[in-house]
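Structures given as structure tokens follow.
What follows draws every value from the coordinates through simple rules; no lab data is involved. Values in this document were obtained by computation on a predicted structure and should not be read as measured data. Cβ atoms are built from the backbone, for glycine too; each structure is taken alone.
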Structure P
Amino acid sequence: MAKVLRYFLGANSPQGYVSRFDQLGEAGEWRLWVVTGGSAQGRAALISQVGERLAPRCGETEEILSTGDPARPEGLILPEHRIALADGGPPHSPRLRCPGGYERVVSLWNCLDQEALDGEREELLALAGEEKRLRKDAAGYLYAAGALTGDLASVGSAAMDRGKVLAYARGAALREFPRPVPGGKRGKERVRFLSAYTGKGPVLLRETAAAAAPRIIAIEDGWGAAANTLLEALRELALEAGLDAVVCRCPLFPFTKVDHLLLPQVGLGFVTLNRATARPLEGLCERTIHASRFCDGTLLRERRARSSFLRKAAAGMLEQAGTLLGRAEELRSRRGGLYHAAMDAQAAGAAARRVAEEMERAIQ
């Protein structure tokens, strides 16, 4: 039975929606099918049908989930065959790099009753406008949460002894990683999100961490500085040792901060443990590294009141953002329902079968 690992490849962030669909595979080595048109439900149904048909032929499958509704798939990656399938609708809309050569575009527009949609034009426009406004407001709250969390990290950074963190990383690498071979091949890095702020609330994909890395070590860090420094160092040491790394970025800092690091080749993972992740990760970690061991405890105690304020304020901003994202997803679902009602199910099913057959030929 194929192992299915679920990730996000997008993030609702302080910058708005950030897409990492560039991580679906390298244009010179992979082939990508991009589904456009129709409703989000229709594109998700096609991806699910193709996945069910191809999964038995794969040792491992990655299912990419929607940040609007984590129950809805937005992509499928088959690493051993170097092929992928992606939802090409908004907000991610992957940029086509080599249409026909790398990407194949699968359109569901011809499965829609255009006259029926023309009759729903005013409602579609109104729903789209209100959804856009809500998502913009949510991004504002996420921006505030990011600023507060950044201030909290600066407290931890001021108290942290970077030398101690790097020394610990080197020691861990000696114990856990293979020795680097001079002139050896460097490992490959895949960027993913293991957690997301979604229309259904904050989600952390606990099962994926457990499946990708049977041994998990937690880095308990209530300030958000030492864990990132340690994970960045471990990431670099793992790649130098020739290990492939799944680098799970933080949704609030999608380009600059590592939240979790998974090393499937050695069955080892490192996760950040804080107030937001403590419950989802409960019982999963074999041991915990406490960030306080790398910090000046006196300085942290002096700034305890400020740290507490920043945590509470950031949590309040995230709660407000979650409420707005939930309302935006409700509107998106209503809009998608209008598209879905206008879709020819038989034509969409035929499109799914054609894609599955094309991908099957690609893996033979």
Structure Q
Amino acid sequence: MLEIDSSKGEGGGQVVRSSVALSAITGIEARLTRIRENRPTNGLSKQHCVAVKAVADMTGSEVIGNHAGSRELVFRPGGAHNSEITLDIGTAGSISLVLQAVMLAGRNHKKKVTVDVRGGTNVMWAPPIDSYQQVLFPLMERMGIHARLNIVDRGFYPDGGGRVVAELDPIGDIRPLVITDLGELRRIEGVLYIQCLKDGIKDDMVSSCEDMLDLDCPVNINVQRTAGSSKGAGLSLVAVYDNGRLGSNVLTTKGHPAKQAGEDVAKDLLKEMGSGATMDVHTADQLLPYMAMANGLSEFTVSRISRHLLSQMDTLETFLDVRFGVERKGHVYNLTVNPGEKK
């Protein structure tokens, strides 16, 4: 049984989600200790518990200690391949973070996995669900991994109420992903979502964003006005290049009004585009497990090495035969992922 100190590195829920998913697909039992010890609220949250239960249910695994506030967890992988999963986080907890664990745990499934999950689609401190459609899934497609989702309802903090149905086709051999040069910029696409708020918010966000994106390429922002039990608004952008994609996103809040939010999301994207990176750090964090299981070397650059990225590398090296290389090159960091070359 692997002993995993969950307080190391990033020290949050990512270690938990990645560890249980990797335990399920490798068949290696894992005991996680000191879960979220360095966070204001220690132990598992409802969102983490839902992710762990989902992985256990879809793989027939046994879990000990999966309850809110728990600081220790034992995961004993099973051999089932259940392909129809229904989840309710019960709060505005992030649907996208739960899907991270579920999709990874589906790596060995021989049938299409369908996940129907309720919670928050666009919440702070988590990737907006839109970024999966804009950035993550297209890059996974290049690796031979086919996933898609339908946003049935949007859910915002604190009320939640969102619903997403995601599908993951059986994963065969995973192709490595090499993006050392983005190539030409083709267009910038955006999704502006607004629910139960005034149209002025939408107008301010679009105009301030477009004013900042004074580039020699098409800029297309798709406005989605929806109805639901919660209210919120935000904007998710992607710069589409010949060889890759870079994303940025923002949510409006009382302290972050629409005009400023529109400017900030554009500035963040422009900063990422000007950094020389070929992948934004949040996408790199999500793609790393699949690169670690690919049938060859993957390579890309990021503008910075986050604690999340370091934690992900550490967790993957614990479960898999993989070696990571990190080299500073000018203003970016070049990362290589070498499956089967652990030393």
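So relative contact order in percent (Cα under 8 Å, 6 or more apart), computed for just one structure, reads 14; which one of P, Q is that?
Of the options listed, only Q reproduces it.
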Open item on the list: Quick check: -9500 is what I get for helix-only ellipticity at 222 nm (-39500 (n - 2.57) for each DSSP H run of 4 or more, over all residues; to 500), calculated from one of P, Q. Which structure matches?
Closed with: Q
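From P, Q, which structure was Rg/Rh (Cα atoms, Kirkwood Rh) = 0.95 calculated on?
Of the options listed, only Q reproduces it.
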Task: For percent of Cα pairs over 21 Å apart, for residues 89-168 alone computed as 66, the structure of P, Q it came from - done: P
TODO: Compare distance in nm of label points 7 Å out along Cα→Cβ at positions 257 and 329 across structures P, Q and report the one with the greatest value.
DONE: Q
- [ ] Compute FRET efficiency 1/(1 + (r/R0)^6) of positions 105 and 313 (r between Cβ atoms, R0 = 41 Å, to 0.05) for each of P, Q and report the one that scores greatest.
- [x] Q
Task: For mean count of other Cβ atoms within 10 Å over residues 73-80 computed as 18.5, the structure of P, Q it came from - done: Q
